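A.B. asks: Some structures are shown below for you to check.
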Structure 1
Amino acid sequence: MTKSVKIRTILLDMDGVLWRGRTPVLDIRALFSEIRDLGCQAYCVTNNSTKTASKYQEILTGFGVNLELSQFVTSAGATADYLAQQFPAGSKLYVIGEEGLRRKILEKGFQVVSSGGEADVSAVVVGLDRDLTYQHLNRATQYIHAGAAFIGTNPDTTFPTPTGFAPGAGAIIMSIEASSGLSPVMIGKPASPLFELALKRAGCSPRETLMIGDRLETDILGAQKLGLRTCLVLTGVTDRKTADSWRPQPERIAENALKVVEELRANDGKLI
């Protein structure tokens with residue numbers, strides 16, 4: 001019965017689905033044109049916390065695609081929303097991360113401390129930081145030992161680039177987990193907050209929503225847990241052999257996202 005339901009919303013991961021670094025892996029403009037012609041709404045849902053939604057909007061505009069800011073759902077935004085629910089504005093946070101994460105946290109009215117020895121730090125928040133130093137790891141560990149909560153943006157240990165795989169936020173988080181002895185509250189995929197934020201914005205039910213991603217343990221696993229429809233594409237971190245061994249299987253395994261949407265159009269928006 002589920003397979004006969006028409007897809008109304010398509011969630012798209014970006015790194016590994018639309019591009020590697022800045023190099024597109026398909027015709028991005030054609031993809032969003034097909035989604036529009038299908039009558040679906042598109043949301044870009046990414047574990048990457050380094051860029052702001054406005055930066056992603058600018059990148060897609062460069063490919064001839066115009067989306068509203070609300071159509072970009074990032075782990076940085078979802079993390080800031082979670083923090084605002086857990087801690088009062090003005091709380092001190094120690095943040096390992098780049099502009100996208102820091103800006104969203106500051107917008108919520110938090111104080112971001114930059115050195116060690118601060119009193120009353122409520123939480124340590126960790127995302128990808130390509131300027132990471134040993135001192136950052138040491139300060140984060142010390143604050144957690146002193147009682148600060150430990151929040152991770154996403155568990156991705158790698159992310160795809162045009163020259164190969166690079167260490168992701170998960171690699172940094174795992175280091176702090178090892179030194180602190182505590183596991184973080186995770187916000188990004190496969191945890192539910194990022195998906196739930198996207199579904200709320202879309203006003204759509206899980207069974208009417210298709211998640212297209214390139215990573216089994218985040219995009220696909222998280223979507224499956226919440227009852228979303230799933231499609232794995234082979235333009236990112238997962239190869240065919242690994243995809244075939246995953247259980248339960250995604251509903252589709254495709255060479256790229258455009259082929260998935262073309263299939264949907266041919267079947268009146270349904271996965272058959």
Structure 2
Amino acid sequence: MLLYRILTVLVIAPLFFWVNLYANTFWFNAFWLALVALAAREWGNLLRWDRVRQWKFALLNAAFAFLGLLVVEAGCKVQHTTLLFWFLIIASLLWLFIVPYALYRYSRDQRLNLSDSILSVIGSVMLLAFVWATVAIRQQIHGGGLLGLFIIVWCSDIGAYFAGRYYGKRKLAEHISPKKTVEGFIGGFVAAMLAAVVLALCVSLPLSLPHFLSLTVLVVIYAVIGDLWESVLKRRAGIKDSSNILPGHGGILDRIDSWLSAMVLWAAGFLYAGLY
């Protein structure tokens with residue numbers, strides 16, 4: 001298993017860095033469209049749909065994502081697009097209020113009282129908001145800045161892993177993800193904020209340092225909530241991983257669950273600064 005994990009990273013990591021740092025707009029957009037299609041297919045798997053329905057859902061979301069990107073390529077400035085901003089606000093409100101309430105109810109009742117139809121709509125909003133937010137951020141702070149935001153989330157995950165492993169005692173969400181601890185969260189939070197300071201000093205951001213760090217505090221908290229949200233969906237479906245497309249790592253959703261909320265909140269904050 002460890003060998004598979006290492007080999008997968010050796011293949012995926014260079015591709016990911018190339019896409020963000022060097023790929024032109026066509027290949028950048030193609031990468032994220034493919035990723036959102038695969039993630040949508042896995043979302044259908046979490047809803048226990050058959051494969052045909054899963055792929056229909058994947059193609060539908062990819063088509064909507066593509067249409068949104070066409071608007072961008074037609075000449076509209078994403079950072080000045082009010083429609084995109086309000087769509088991201090809707091997605092942000094979903095993450096800020098609806099998802100935490102659903103997690104609270106699940107932790108209390110061990111049930112997710114949402115139908116497949118509602119969850120499919122939620123999934124589409126989350127995935128479309130994610131891919132459009134990622135493109136919007138790249139247009140504002142370029143590939144290096146975007147990669148830096150991804151690294152902040154990675155630092156949060158890495159810090160949480162090591163802090164939780166060596167110091168973790170108090171459970172963070174025992175009925176959802178028993179391995180997560182309060183100490184792990186604190187370690188991840190500190191690591192992410194240090195990375196955010198470094199990024200702010202190296203990249204020109206559309207927010208002042210205090211505003212960017214304040215937004216990042218919120219982002220780091222909700223990145224954990226994104227992780228917990230996918231854990232609930234997997235528990236509901238009775239599966240360990242969203243798929244096995246990444247040997248040793250599970251599925252696409254298993255790798256981007258924290259990004260789904262993080263990128264949307266950052267993009268909404270950046271667009272707000274550009275619009276107002």
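Please treat every number below as a calculation from the coordinates, not as lab data. Here the structure is a predicted model, which is why all the values come from computation and not from measurement. Cβ atoms are built from the backbone, for glycine too; each structure is taken alone.
A.B. asks: Tell me which structure, out of 1, 2, gives 73 once volume of the Cα convex hull per residue in Å³, for residues 147-194 alone is calculated. Provide the component values of the computation, followed by the final result.
C.D. replies: On the way: 1: 73; 2: 58.
Checking each candidate, the match is 1.
A.B. asks: State the single structure among 1, 2 that was used to calculate distance in nm of label points 7 Å out along Cα→Cβ at positions 203 and 259, giving 3.5. Mind dumping the intermediate values first?
C.D. replies: Numbers: 1: 3.5; 2: 1.3.
Clearly, the read-out refers to 1.
A.B. asks: P(r) over Cα pairs in 10 Å bins from 0, in percent, for residues 91-154 alone computed as 23, 61, 16: which structure among 1, 2? Spell out each step's value before the answer.
C.D. replies: Numbers: 1: 23, 61, 16; 2: 18, 37, 28, 15, 1.
Computing P(r) over Cα pairs in 10 Å bins from 0, in percent, for residues 91-154 alone on every structure in 1, 2 gives 23, 61, 16 only for 1.
A.B. asks: A value of 24.8 was derived for mean count of other Cβ atoms within 10 Å over residues 11-18; which structure in 1, 2 was it taken from? List each step's numbers first, then the result.
C.D. replies: Numbers: 1: 24.8; 2: 12.5.
Clearly, the read-out refers to 1.
A.B. asks: Given a value of 3.9 for distance in nm of label points 7 Å out along Cα→Cβ at positions 179 and 211, point me to the structure among 1, 2 it was derived from.
C.D. replies: Considering all the candidates, the number was obtained from 2.
A.B. asks: Figure out for me which of the structures 1, 2 the number -10500 belongs to, where helix-only ellipticity at 222 nm (-39500 (n - 2.57) for each DSSP H run of 4 or more, over all residues; to 500) was derived from the coordinates. Could the numbers behind the result be given before it?
C.D. replies: Working: 1: -10500; 2: -27500.
Considering all the candidates, the number was obtained from 1.
A.B. asks: For structures 1, 2, which has the highest computed value of mean count of other Cβ atoms within 10 Å over residues 99-106? Walk me through the numbers before you get to the answer.
C.D. replies: Details: 1: 21.4; 2: 16.5.
When mean count of other Cβ atoms within 10 Å over residues 99-106 is computed for each of 1, 2, structure 1 gives the biggest number.
A.B. asks: Can you tell which of 1, 2 yields 63 when percent of Cα pairs over 19 Å apart, for residues 19-170 alone is derived from it? Walk me through the numbers before you get to the answer.
C.D. replies: Details: 1: 57; 2: 63.
Among 1, 2, the structure yielding 63 for percent of Cα pairs over 19 Å apart, for residues 19-170 alone is 2.
A.B. asks: Tell me which of 1, 2 gives 2.4 when you compute distance in nm of label points 7 Å out along Cα→Cβ at positions 35 and 227.
C.D. replies: Numbers: 1: 2.4; 2: 1.8.
Structure 1 accounts for this read-out.
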